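Asker: Structures incoming, each one as structure tokens.
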Structure I
Amino acid sequence: MDILSISGAVLALFALVGGSILKGAGVKGLIGGAAFVIVVVGTIAAILLQTPLSTFRRALGIAGWIFKPPAADPNALVQKIVEWSNVARKQGLLGLESSLEQESDEFMKKGLQALVDGGEPEAIRQVMEVELETREHADTQAAKVFEGMGIYAPTLGIIGAVLGLMAVMQNLSDPSKLGPGIAAAFTATVYGIGLANLVFLPMANKLKALIHQQTQMRQMCIEGLISIAQGENPRNIEAKLHGYLHH
């Protein structure tokens, strides 16, 4: 579990609720059925209109990365590739067949299979780089779904506030309804700006960072497998891959 994401979510909720209480609005000031419908439902509607189904499904699939990111241990990956290079040096590329059966990562397994099959280094690189670019593009587009929600939510919050004020203007003859009406109108603005800046945009940025991390790991994998295919010394491969760990 990502402790920073959990802490951030808790602090965001505390800041919103605590701030409302300290300002005198209370928890009830944050509750508004109309505001929820306009902002939340409206934001979902807007993002559905702009997003292809496959991208939206992918976005739902990677949303869980915020609290439980994919396993990423670059040091362990370096050691694994160095072990593969030692095996290939002693037993030949066919000696990696046992490692192929044990590998669970589909991207690495595909590259390792090409290596065992005796593919040319450049051919292996081309195949893996196409796979890498395709995955990175799909995941980045999925992260942009939440970025788009962060853009639409504040605007819909303003729409909600305007609609609320329109309702207030219709009751100017009854001063007792003006205060609660205005307060309810601005609840939509709180929903829109709060969701954008405390939920959607942070989610998008966190996902982009995780996608970049995964891309870097896969680039390490490509470089390591190509080096093995070219018969480089395991020590040289290790030194080369350690260069990725400083970025």
Structure II
Amino acid sequence: MVNSEKISLSVVMPAFNEEANIERTVRACHAALKASERNGEIVVTNDGSRDRTLEILTRLAEELPNLLVVNHEKNLGYGAALNNAIRASSGEYIVTIDSDGQFDIDELPRFLESPPDNGTAVVAGFRKKKADTLFRVMANRGLNSLITILFGVRFKDINCAFRLYRGDVLRKIGIESRGYQAPSEIMIKLMNMGCGFKEVGVSHLAREGGQSALRPLKTITQMTAFLIYLKLKVFLFKRGMLNSL
């Protein structure tokens, strides 16, 4: 259990079948929090993993007092797992990151150099070079262009998971998407609520172990359908027909 001192920084992440990566990622986050000299916590949602992910997290929680594990008995999807990790966090700032080790948490100080303030809600990472297949690189570029067309806001990397948010603002966002659309959904909702953002380039590393649960064609289909839904919701919100996004 994290001590009663006010928590400055929460690192949150979903995890699904990440037994090959989860311990390394959690320990790296623990070391980064210690190096930052901030009172921090790590919140991981085990999203119905069928491997040893929960077992490893349970063992780590016994060793690391600042690790909180949220458990889904069934797989509910990336968005739901991220949402519940955010809800369980209590930090003034929230860092979102993936549990597969493809982001370098040691780059956190670059986000903290100019953290979100009253004028901005998020410092958004953008992958300077994606360590991924050509198909996924091109799909990500297409997504950025589609977001610009639909919502009129230009992002360098709309679906990058590595970000630093103001906790009080992020906890007001209801994440509706179950899948990998969640980072895009959050940014679109924040921008349409009038929140500003900053961007910082980050490294993207090759996956060292395990397999990604992302299925490109299925994800593209779900992403497109969800963006159309979100476009309609933003339209109704801006015309006062909805009270919130």
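Every number here is computed from the coordinates shown, using simple stated rules; none is lab data. In this text the structure is predicted, and so the values were computed from the model without any measurement. Cβ atoms are built from the backbone, for glycine too; each structure is taken alone.
Asker: Between structures I, II, where is relative contact order in percent (Cα under 8 Å, 6 or more apart) highest?
Answerer: Going through I, II one by one, relative contact order in percent (Cα under 8 Å, 6 or more apart) is largest in I.
Asker: Between structures I, II, where is FRET efficiency 1/(1 + (r/R0)^6) of positions 15 and 223 (r between Cβ atoms, R0 = 35 Å, to 0.05) highest?
Answerer: The maximum falls on structure II.
Asker: One of I, II was used to compute helix-only ellipticity at 222 nm (-39500 (n - 2.57) for each DSSP H run of 4 or more, over all residues; to 500), and the answer was -12500. Which one was it?
Answerer: The value was obtained from structure II.
Asker: Taking FRET efficiency 1/(1 + (r/R0)^6) of positions 31 and 87 (r between Cβ atoms, R0 = 30 Å, to 0.05) as the quantity of interest, name the structure among I, II where it is greatest.
Answerer: II
Asker: If you rank structures I, II by FRET efficiency 1/(1 + (r/R0)^6) of positions 127 and 191 (r between Cβ atoms, R0 = 30 Å, to 0.05), which sits at the top with the largest value?
Answerer: Structure II gives the largest value of FRET efficiency 1/(1 + (r/R0)^6) of positions 127 and 191 (r between Cβ atoms, R0 = 30 Å, to 0.05) among I, II.
Asker: Quick check on the output: 7, 33, 39, 18, 3, 0 is P(r) over Cα pairs in 10 Å bins from 0, in percent, derived from one of I, II. Which one produced it?
Answerer: So the calculation was done on II.
Asker: Ok, one more. Consider the structures I, II: one of them gives 13.1 for mean count of other Cβ atoms within 10 Å over residues 71-78 as calculated from the coordinates. Say which.
Answerer: I
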